[in-house]
Structure 1
Amino acid sequence: MKYIPAKPNTLGLIQLTDIDLREIVPYIDWVFFFMAWRMPGRFEGIETVHDCLSCKMSWLKQFPEADRPKAEEALKLFKDAQEMLREMLDEKIVSVNASFGVFDAYADGDDILVKNGDQTITIPTLRQQHEATDGFCYALADFIAPENDYLGVFATTVQGVEAYAETFEKEDDVYRSILAKTLSDRIAEAAAEWIHTEVRQKYWGYAADENLTIKEMLKTQYSGIRPAVGYPSLPDQSIIFVLEPLLRFSEVGIQLTENGAMFPNASVCGLYFAHPKSKYFMVGKIDENQFLDYARRCGKSPDVLRKWMAHNL
């Protein structure tokens, strides 16, 4: 079936500031929160456990006896995180901002060209050199048509967390300082998930009739993808500088370091693709020929680019 790009309901940049945290919290993926604390596992139903002993013991019984100490530790961590979330809400300690939009775009080989007013921005992409499980070697540019298509971009950030964490550091409360930072990282990701839902259903509207639960969304059962800069299919962190004219980071409180990191650290940015066959993948290692071609398309010297691409060479 031929791919027919869905025309967005809203073209151009949109910025939201001080998003209601109550909208964002349900989208937190607690699996990755626990992984940040080196607690692999899903701990299903943890959000249903009340403070009473019988409720806690009933929940713990679902785990093998050897795993119960770790589950009990996870439960305590989860309760502490919930308490901190309530404090963030009640005292308005942090604010969540977002910059996102959908722009006219088209693909030229492995490049994505995005129209931003009178400016055309080139986003070079990398192609797998080892076949995926379906036999193809993917590049993100494969999910954009050669003409009359669209690309979405996004950035979310949690403002105020550094000052909040610093109050605990002054009290030598390392645990709560780390808790504030890891929780804020998940809030930034949850905001990206929430914004993506809004984009699919309203701003772009290519999945206006989508009827997924949040749990299904967290399992990426939606149509389209939202690869983040620095992640396996978009590993070149320097691409973040290419996105600056589209997202205007500073207007939502994000500063970029010379190494392409975002500050505050609880920030995330990336791309939106609506193509129904778009999928997440890992670029992996690339050879020297592709690297040199990529450097040419980036307009950078190979020597400069090598530091950004070390993990893929």
Structure 2
Amino acid sequence: MMEIKKVGVLGCGLMGSGIAQVCAMAGFDVTALEIEQKFIDKGFAGIRKSLGRFAEKGALKEPADNIFARLKGTTRKEDLADCDIVIEAIIENLDEKRKMYASLDPIVKPAAIFASNTSSISITETMTATKRPDRFVGLHFFNPVPLMKLVEVVRTIVTADDVYETVYEFGKKLGKVPVRTSDKTGFVVNRLLVPYLLDAVRAYEEGVGSIGDIDVAMKLGCGYPMGPFTLLDFVGLDTTYYITNVMFDEFKERRFASPPLLKRMVMAGWYGKKNGKGFYDWSNPEQPVPQDAALRGFAKE
């Protein structure tokens, strides 16, 4: 197995900054690429704040400043040339991911591994934009990255064995619990989670219960940390809707198809907690209000 010392991260948004942070916390030198400096500044400000919270809890093995010193932000792709692994966390769009990797392929050293943090897009389709398909994997982290222990390590039919094992061990070095999976749409978690979330929306449409009652029932009845509608609002209704389209296109099964209510909420700009309104009104994040009244007409009485 090759030794990973320097990590490149594509994107410094919510996921990208989280990935950069855990890599730096694990002792790796990290270079994060963004299209504009303002996005780097925003992402790094979030990292510094997160490290501060870890420090307050005594959860850091070294001073936060030492960790932050291993982070570098750039808008130049050439600064990733000597990275040992490059982890992509940009917009969930196949064309954009392929363009990014096609442009990086001749810049980054041939021995480097490319990894995509996609939650639903085919790793195989993405890798064909490069000339290193055997050195391409999926590395799917979960939000918030610094706190969530799971990472899905995804191989294609052409991923080299040593590359796959290197990335699996890299996941362990980040303090994560890696699980092995193959390049099948949704991997493990979303393959099982998405139908559950969509069934919750259908149950609401069919008048099984209110938003709050369904959430409470699943929390207390199944021991889940949050109900399906709260989770949908955290994940993002727009993100979920996009994933459903990818999964339905792959499998052509109703359980992966977006319910009418989800589609219309996204079309209306209700994306969940990220913009303040989804199945709950998040004007007061401490006391979100179920939107049953506003959604009247979609749920049977």
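Nothing in this text is a laboratory measurement; each read-out follows from the coordinates by a stated rule. Quantities reported herein were computed from a predicted structural model and do not represent experimental measurements. Cβ atoms are built from the backbone, for glycine too; each structure is taken alone.
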Item to complete: Kindly point out which one of 1, 2 the value 56, 32, 23 was derived from, the read-out being Cα extents along the principal axes in Å, for residues 92-267 alone.
Response: 2
Worksheet item: Which structure, out of 1, 2, was FRET efficiency 1/(1 + (r/R0)^6) of positions 60 and 148 (r between Cβ atoms, R0 = 41 Å, to 0.05) calculated from, if the result is 1.00?
Response: 2
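Starting from the value 5.4: which structure in 1, 2 was distance in nm of label points 7 Å out along Cα→Cβ at positions 68 and 252 calculated from?
Numbers: 1: 4.6; 2: 5.4.
Comparing all candidates, it corresponds to 2.
Among 1, 2, considering only distance in nm of label points 7 Å out along Cα→Cβ at positions 20 and 132, which has the greatest calculated value? Numbers along the way, then the final one.
On the way: 1: 3.7; 2: 2.0.
Across 1, 2, distance in nm of label points 7 Å out along Cα→Cβ at positions 20 and 132 peaks for 1.
1, 2: which one has FRET efficiency 1/(1 + (r/R0)^6) of positions 76 and 236 (r between Cβ atoms, R0 = 25 Å, to 0.05), as calculated, at 0.05?
Of the options listed, only 1 reproduces it.
In terms of distance in nm of label points 7 Å out along Cα→Cβ at positions 36 and 260, which of structures 1, 2 is highest? Write down the numbers at each step before the final one.
Working: 1: 2.2; 2: 4.0.
Of structures 1, 2, the maximum of distance in nm of label points 7 Å out along Cα→Cβ at positions 36 and 260 occurs in 2.
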Worksheet item: For which of the structures 1, 2 does the calculation of relative contact order in percent (Cα under 8 Å, 6 or more apart) return 13?
Response: 2
Discussion item. Taking volume of the Cα convex hull per residue in Å³ as the criterion, which structure among 1, 2 has the greatest value?
Written reply: 1
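Given -10500 as the derived value for helix-only ellipticity at 222 nm (-39500 (n - 2.57) for each DSSP H run of 4 or more, over all residues; to 500), which of the supplied structures 1, 2 does it correspond to? Don't skip to the end; give the middle numbers.
On the way: 1: -10500; 2: -13000.
Among 1, 2, the structure yielding -10500 for helix-only ellipticity at 222 nm (-39500 (n - 2.57) for each DSSP H run of 4 or more, over all residues; to 500) is 1.
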Worksheet entry | Read-out mean count of other Cβ atoms within 10 Å over residues 212-219, computed value 17.2, structure in 1, 2 | 2
